[in-house]
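Okay, got some structures for you below.
Any read-out appearing in this document is the output of simple, stated calculations on the displayed coordinates, not a laboratory observation. All values derive from a computational prediction rather than experimental measurement. Cβ atoms are built from the backbone, for glycine too; each structure is taken alone.
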Structure I
Amino acid sequence: MAVGMTTLRLGYSPCPNDTFVFHALVHGLVPCAGVEFEPWLADVEELNRRAVGSDPLEVTKLSVGALATAAEGYGVLSAGAALGRGVGPLVVSAAPRELADLSRVRIAVPGRRTTAFLLLRLFAPGDVDVVEMRFDRILGAVQRGEVDAGLIIHESRFTFRDAGLVEVADLGKLWEQDTGLPLPLGVIAASRRLGGDVHAQLGAALAESVRFAFAHPEASEGYVAAHSQEMSRAVCDQHIGLYVNDFTVDLGDEGRAAIDAILARGRHLGLLDGSASPWLD
């Protein structure tokens, strides 16, 4: 570490949207005065668990579904979010079925703290028989008949048809139809101990990292590919194009309203713990 520099551990997923967004920041291509970053790449559900564990990272990606509990210790930054329209998780199965049937089947989910699981509980009838597994194993489990349906996120929404599966429901579309708001999937949050000035500095630096990525997409190609879990270039590009957008540069009033709305709905229905505001201000 350089003299006078503060090192912050920065958690994000190896998915193309995150590596695309964070590449410039963690490689020093955009400034963040007095701060350098130690990247911690992990599946988002692992990051969700760590945020409420004994050694939380100073800055981390969080599912909005996990934010309700983690907000005691974290505040949401203005940039870096995965939020938008047409970005929602899908329920898929090997044979056509209705969302109303899910109370009678076993469904694989990518984690109980994920926003995807929160949406499933908001829109699926009653309790569902849940099997937790890492998101990239779900399609195979449905294919092999180990579960009756799967709740898929990330690049799986682009490849499930290649696996011979069919869509049961688009939970993001249901959210948009019900609320008129974009769907908040994930945010970047920083420890409240860092204080408002540092939060503002981090948000501004992260916004610059996103702008750099948009302006110089070739710069992050190698970094994205190295962490893309053997995804094709076309799927990586689809992934980035879907999940990185204007909300990633700045949540704005609409993005904040969407996050407040899903937290309020989940808490009202008793699906989420915690009552702290996700905002430092």
Structure II
Amino acid sequence: MTYGITGNTTKDKLWGPVSTLLAWLRQEGLPFCLDAAVARGLRERGLADLAPCDAHHVSELARRADVILSFGGDGTLLHTAHALGTAPTPILGVNIGRLGFLADIEVGQLTDTIRLLEAGAYRIERRMVLEARLEAPSGTRTTWALNEFVLGGSGTAGLITIDVRVDGTPLNTYWADGLIMATPTGSTAYSLSAGGPIVVPGAGVIILTPIAPHTLTVRPIVLPDHCVVEATIASPPHRYVLAADGVTHVAEQDPLRLTVRRADHTVNLVKLPEQDFFQTLRSKLMWGATNT
């Protein structure tokens, strides 16, 4: 295998593990290629002797590598996935952050993990992605998210009103701080903190979770992934934002309509044989933990 290596270059914790890995890969005779920013950081710190051809943009790694090693936390993995675009190259998240729910390989496990990959002892999880089409006065934009889309106000303290239709049928008018439209992968992210359900990654669903709704009877709802969700801002004119996986894409005036559906592509994650979603819930989120 050829290993593409990228990571969060703002973290001081990145450089030691990456330089150690490169030395080990060379010792084992395993080919690799580096994200240009990572290669530059290693050179500046005198941690690696790299040829210019070792460094590429992340999108180029998708064509050169069999698997992408993403050093950081869950946010870094999401950034890596977006940098790869729709390329099917699988990603292995190496955790140098805090939680590491998606980036679930710890640095100390890395060499043993690569040995498993070389032996073919792994599986690929194809994670569902959502696509959003935003129609606003400035034009139409399309983007996608592995975790979630968040539609909310921009710099306002008041609630916003969002009319939602599912396959053309009225669902609800939300009066809230915003609305989260999440995948199963994103069910353990922002949606969970807003009261949404935990959903196993392989489920084909779309989760709608209102943020601080002003109606006590409004609860999150889980829809089949073949549904098309239309959300229209119906509040008095002010600015709004659409965030895709935590990155703000737009801030526009009324009127604004968002159409969300399942995307054609997936984000592919590398998983080891002993990795289990329920074990991750227990260990990372302390799910079901007691004080006894």
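When distance in nm of label points 7 Å out along Cα→Cβ at positions 20 and 84 is calculated for each of structures I, II, structure II gives the greatest result.
Here relative contact order in percent (Cα under 8 Å, 6 or more apart) was calculated and came to 31; which of the structures I, II was it taken from? Among I, II, the structure yielding 31 for relative contact order in percent (Cα under 8 Å, 6 or more apart) is I.
When distance in nm of label points 7 Å out along Cα→Cβ at positions 12 and 132 is computed for each of I, II, the one that comes out at 3.5 is II.
Assuming 59, 41, 35 is Cα extents along the principal axes in Å as calculated from a single structure, say which of I, II it is. The structure behind it is I. Please state which of the structures I, II yields -6000 when helix-only ellipticity at 222 nm (-39500 (n - 2.57) for each DSSP H run of 4 or more, over all residues; to 500) is computed from it. Structure II accounts for this read-out.
Consider the structures I, II: one of them gives 53, 26, 14 for Cα extents along the principal axes in Å, for residues 92-139 alone as calculated from the coordinates. Say which. The read-out comes from structure II.
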